[in-house]
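*Asks:* What follows is a group of structures, each given as structure tokens.
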Structure I
Amino acid sequence: MGILDDIATKLGGNQGQEGGLASLQKLFSSSGGLQGITSKLTNHGGGQQVQSWVGTGQNQPMSAQQVQQVMDPNQIHDMAQQAGISDHEASEQVAKAMPEMVNQATPQGQIPSQDPFTKGLDSLKKMFKM
């Protein structure tokens, strides 16, 4: 996964990659899982980005500001504290991870009926082969 491994490690702080992946899973799950996040992003003007992640082709990037618009700020803050970084930097890391995470969760080009973000950490580890 390359970049996702690096992001998970950075967001994990002292707990490393697994702690970062757990933080991302908790953040995504509390935001309504895959369906909730993609809906929120689409409703906040990120529809083209979401389509690029779900479909085939190159994933369009997202900004830290977009993350802050659709994610719970308290969860972003908790993640940042755990990692020993600022809230803005945590949002930037989530913005880097989200396109790849959504892309990996939608290999058939559509939102799956079984949401890997709400099924727990083991589901994400299998999906990302971590």
Structure II
Amino acid sequence: MMAAASLSPAFADKLVKVLGMLGSDHDGEVAAAGRTAHSMLKAKGLTWSDVIVPAVPRPEPPQRRWRRTTSPSDTAALCLQWPEVLSDWEVDFCRSIVGRRRISAKQTVVLERLARKVEAFAHATGEWA
């Protein structure tokens, strides 16, 4: 059985055009469009539930606010809420810090620099607690 996501673009385009005729002012065209659409699905071994899939609501992104942190792990996790501010290396660095109880002095310097960078962005965009 063919899933909605695997419908060929050509088939989906044709089906959309046929279904568009359901808005006709002429009852005969509406009936013909419905029958044609149904026949198209049947020929492919599909049902309407294979084609019409309910949209999944997009979750609201959580509100992010810069705040005081309590540990290096907390600071790194907070920085990760603003990935658009960080380079790929910086994101990976922060991920490597999350969950650690202690970090080296060198890592602390890097993390503090990243925290200042993200904090300045959060302040500039009003995402400040």
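*Asks:* For which of I, II does distance in nm of label points 7 Å out along Cα→Cβ at positions 29 and 101, calculated from the coordinates, equal 7.5?
*Replies:* Here the read-out was taken from II.
*Asks:* So relative contact order in percent (Cα under 8 Å, 6 or more apart), computed for just one structure, reads 23; which one of I, II is that?
*Replies:* II
*Asks:* I would also like to ask the following. Between I, II, which one scores greatest on distance in nm of label points 7 Å out along Cα→Cβ at positions 21 and 53? Intermediate values should be presented prior to the final figure.
*Replies:* Numbers: I: 1.8; II: 2.7.
Greatest value across I, II: structure II.
*Asks:* Consider the structures I, II: one of them gives -20000 for helix-only ellipticity at 222 nm (-39500 (n - 2.57) for each DSSP H run of 4 or more, over all residues; to 500) as calculated from the coordinates. Say which.
*Replies:* The read-out comes from structure I.
*Asks:* Next question, about the same structure. To which of I, II does the computed value 14.3 (Kirkwood radius over Cα pairs in Å) belong?
*Replies:* Label of the originating structure: I.
Taken together, the values in this text are just the output of simple stated rules run on the coordinates, not laboratory data. In this text, all values refer to a predicted model and were calculated from it rather than measured experimentally. Cβ atoms are built from the backbone, for glycine too; each structure is taken alone.
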